[in-house]
Structure 1
Amino acid sequence: MFRFSLGHCRIRLHFSFFALMAFYNLFAGMENGGLTLLSIFLHECAHLTAMILCGAFPREISVSAFGMEIILPETAVLTYRQNMAISLSGPLLNFMLALAADLFAAKAFAGINLVLGCIHILPIEPLDGGLALKNLLTGKLGADKAGKICFFVSLLFLFPVAVLGFMLLIYSKNNFSLLLLALYLIFYLLFKRDGGPIRSL
């Protein structure tokens, strides 16, 4: 694990993240792997920028193969609307990058950002769309009802994602990325711990 600090923020990079990137580069090729890494980096920068604009400066950032965890100081208080804006800032930037890349005929970069945006906008925890939906419902219905509704909505959307992932694996014979994503999200829903740090994939 690599550790360093940027100002008052501690950064932790787990070895699993580098292993995942190496595996993806072998699977997708160095060019697409680099473009994907850049797209993910810009996606996370959008979240961080939105947090800072809302007055919340991260205390710790942990990056692993399972995503990025952002731990805020205990004094940081965000409204449900602010949390929604932070969650949606990532996929919104991906859609903007996809549009801009398409205008400049950068088809690969446009496709990667379009896929990232479409995946993250799904109302499935812990994806950005799921976190935004949970904050919206929590502000209106309370944490308990919001949690139950989001759980069932997540399962409802996960089923077709898992089916598509299985079909993609059969059709391509070697592309199991979508199926692995569906399995990870199912695992998260079944074994997640409430009240943890903000997580963004």
Structure 2
Amino acid sequence: MLGTSIRDRRLERHEATRAEIIDAAWELVREHGLAGLSLRDLARKIGMQAPSLYSYFGSKHDIYDAMFCEGWQAYLERSQATGEPRAVREAFRAAARTFVDFALEDPARYQLLSQRTIPGFEPSPESYAVAVEALEMARGRFARHGIADPALVDLWTAMTSGLVDQQIANDPGGRRWYRLIDDVVDMFLAHVKRRRR
């Protein structure tokens, strides 16, 4: 039959098993922390021998790398699905809430994406490109509202990440720092206004 493609079932099975490994790895790091990810436990969870994992990932860092890419991809999709209000203040409040909500719903994922807690782990250029895409999306939002100074983007990421870090460290599951989002956005925009003068 012309025009039909032949499915590569072996590749499909391989990719399905990789996805199963990544899903199981997320479950384990949510239970035991990022540093607690054991290849033996991971293999047992999906019903294979630990050496068999190397048929799908070259190393434990490769598993972290796939998780890093998947995490940033999930954030991009969440951000793109969230509408952007036209008013500056509401746009930045919505952006802050999207990031903080995403981070707080899965502290292990946030730790992998935003902190350097795994000795020797560096994301691959391909995975890091997804993180850069997320940052570029934020820069685009800033540009649409007339903010072009890279230092202000740095300040924004420091402020929003600071809220997440404080919330996770000092009031997990609570709202003590979360409720400060609007205040942080207002302070940030007031600072932007002063800089423009």
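Taken together, the values in this text are just the output of simple stated rules run on the coordinates, not laboratory data. These numbers were taken from a predicted model, which means no experiment stands behind them. Cβ atoms are built from the backbone, for glycine too; each structure is taken alone.
I have 5.7 for distance in nm of label points 7 Å out along Cα→Cβ at positions 52 and 148, calculated from one of the structures 1, 2. Which structure is it? Don't jump to the answer; show the numbers that get you there.
Values: 1: 4.1; 2: 5.7.
Computing distance in nm of label points 7 Å out along Cα→Cβ at positions 52 and 148 on every structure in 1, 2 gives 5.7 only for 2.
As an exercise: mean count of other Cβ atoms within 10 Å over residues 44-51, calculated from one structure in 1, 2, equals 18.9. Which structure is it? Could you put the intermediate results ahead of the total?
Values: 1: 18.9; 2: 12.5.
Source structure: 1.
When FRET efficiency 1/(1 + (r/R0)^6) of positions 12 and 84 (r between Cβ atoms, R0 = 35 Å, to 0.05) is computed for each of 1, 2, which one produces 0.45? Numbers along the way, then the final one.
Details: 1: 0.85; 2: 0.45.
Answer for the origin of the read-out: 2.
Out of 1, 2, choose the structure whose coordinates give mean projected area of the Cα convex hull in nm², for residues 36-131 alone equal to 6.2 when calculated.
On the way: 1: 6.2; 2: 7.4.
Answer by label: 1.
Supply the structure label, taken from 1, 2, corresponding to distance in nm of label points 7 Å out along Cα→Cβ at positions 100 and 180 with the calculated value 2.9. Can you show the working numbers first?
Details: 1: 2.9; 2: 0.9.
For distance in nm of label points 7 Å out along Cα→Cβ at positions 100 and 180, the value 2.9 is produced by structure 1.
Comparing structures 1, 2 by mean projected area of the Cα convex hull in nm², for residues 116-171 alone, which one has the largest value? Could you put the intermediate results ahead of the total?
On the way: 1: 3.8; 2: 5.2.
Going through 1, 2 one by one, mean projected area of the Cα convex hull in nm², for residues 116-171 alone peaks for structure 2.
A value of 17.8 was derived for Kirkwood radius over Cα pairs in Å; which structure in 1, 2 was it taken from?
Comparing all candidates, it corresponds to 1.
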